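Pasting the structures here.
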Structure I
Amino acid sequence: MENSQKDVVILAIESSCDETAAAVVRNGREVLSNVISSQIALHTLYGGVVPEIASRKHIEKINQVIEEALTQAHLGLTEVDAIAVTYGPGLVGALLVGVAEAKAIAYAAGKPLIGVHHIEGHISANYIENRELEPPFLCLVVSGGHTHLVMVEDYGSYNIVGRTRDDAAGEAFDKVARAIGLGYPGGPKIEKISKEGNPEAIVFPRAKIADHPYDFSFSGVKSAVLNYINGCQMKQIPIVQADVAASFQKAVTDVLMEHAMTAVEEFQVDKFAIAGGVAANRTLRNGMREACEKKGVKFYYPSPILCTDNAAMIGAAAYYEYLAGRCDSWDLNAVPNLKLGER
């Protein structure tokens, strides 16, 4: 596929949450530029992402980020073949900024417009660093808003094997981090302090859902951590932050690994990938790598910069939409609750 005679260059935009990002990607796998303006420092003041503030910041930053992406790629708009943008799922105000910008650029430059599903972007991040990776493969997408176990049957063709019934894994990390006084963003802070803790210190529950062995539930483990903290405070028992963090992290990663490896066996896949912000967690990565090695399955993962929200992954996903001849009209809109596989 990548050996098609003409190179396809895509300018991609991502603004679904609190990163304003633009990238230029050639043939779906070669990143010519990947510019990210993060709002983490701003939202840390509030202990989480404030949608209204995120939208305003996107408006401030989006033109600069796109200009920088084109400059770093040493390309002008005339040399770009298509404009891609995340149109869902995400925060509606944040998505609208990216969608409006992409439509304006595509219209002005006379380029095709390609709307991309955010989760499809996360999955496609694996193509950038693993150029040999091709479907079919199984992928675990774990981020602040999503926990999906997805069978990638072909480019643009997905079968959701399992999903969370309540909190996403990353959301649970954020809530537990806040409860034990670590603050926002929770994932990196829990991972860091867990290195000093004992993951066997406290046994937190691992939820199983009857009749849906691949679905996830993380609200129970989150509640168990809160109950443990309240119990300690009432009995005036000192709380060892690192032990709580490490035990919670183990409970979540154990469930993710168990479901993923059971699916690997059932679907008899020989390739397994992880994606999304929580995929940057080393405990999860190392555990998955070992589990895959034991089963003789090839393990793929993006580097941390491609796990968190970025536009390069959107450009990678858009390339395969472009090859399939799928473009969007000027009535493309933001869809905050967009399901994977919908168009």
Structure II
Amino acid sequence: MDKLILGIESSCDETAAAVVKNGREVLSNVINTQIELHKKYGGVVPEIASRKHIESIDAVVGEALDNAGVTINDIDAVAVTYGPGLVGALLVGVSYAKAYAYAAKKPLVPVHHIKGHIAANFIAHKELEPPFICLVASGGHSHIVLAEDYTKFKILARTRDDAAGEAFDKIARVLGLGYPGGPLIDKLAKDGNPDAFKFPRVRIDKDSLDFSFSGVKTSVINYLHKLEQNGEVVNKADVAASFQNAVTDVLCTHTIEACQMYNIKTVALAGGVASNSNLRDKMSKLCKKENISVLYPPPVLCTDNAAMIASCGYWGYLNNDFADLSLNAVPSLSIED
């Protein structure tokens, strides 16, 4: 029998709700983004994000149900992101979902945000089944994850400092491109030479697949400051292309190594940085060379959305992973918790 899951997402600056059937088919996916609101600050202001979630969430959930042509009576469970993320933002979604599930007498399924990003691939690729390796790269996270099953995940690598998306945002800010930085760097880099500058590719140690992007970020910033002090002109396109090339080199090579270590022949990309054209092109070429299949969601499923949360919630629902009304936001939640 078909199962309909209402997903709710509010971990950062998108208030989102979606209805997904059987974990794979999106009936609605409503996203109320706050990007324009936070642009003037150069990044997300947590307090402002939380207030906007409160203002938007009821209307967003109502629109998701309307767009799907269903009512709450047709929904089998409510799935909600409870971590990681901004604690105030998470609390809005968690509180709303608990009240909604309680009033409607529906099960409540807690969803880990990163697992949600991984689940976006189940929507985009109906044939995808575990096991596979997933590179999750976003503004807050850089992980290589082994998806052993639909609800069982093992972290193979993580960032020791900045996430990839965070580094993109910071370099975009230094270059005066604006916010969010990832798409702007990607666009500008198309006009630049990716080999103009040899920015560092960090390897923590020979036995680790962990990432570190603070070094490349600092290297770019120091280079730009040196040019400024000497009164020299900055070729922003070359800097953007070279920086992007350094980051995607590390993301791709470590992911391929993970596949080789665990003898996995399928790679999935997830998170906002998964939309980066250089990352997709480079990963596709390397995977083809190694006879590895590579999959990635469309851009709307790479950034924060509730369809991925509903999809992940479906697998949790089948596994009886339910929460009671004591569920709380956990901003630093581990994927292995």
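Only the coordinates and a few stated rules stand behind these numbers; no lab work does. Note that the coordinates shown come from a computational prediction; the quantities given were computed from them, not determined experimentally. Cβ atoms are built from the backbone, for glycine too; each structure is taken alone.
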Q) For distance in nm of label points 7 Å out along Cα→Cβ at positions 20 and 36, which of the structures I, II scores highest? A) II
Q: Taking FRET efficiency 1/(1 + (r/R0)^6) of positions 12 and 268 (r between Cβ atoms, R0 = 30 Å, to 0.05) as the quantity of interest, name the structure among I, II where it is greatest.
A: II
**Q.** For 22.0 (mean count of other Cβ atoms within 10 Å over residues 124-131, calculated) the corresponding structure among I, II
**A.** I
Q.
Quick check: 2.7 is what I get for distance in nm of label points 7 Å out along Cα→Cβ at positions 212 and 300, calculated from one of I, II. Which structure matches?
A. I
Q. Which of I, II yields 14.4 for mean count of other Cβ atoms within 10 Å over residues 220-227, as computed?
A. II
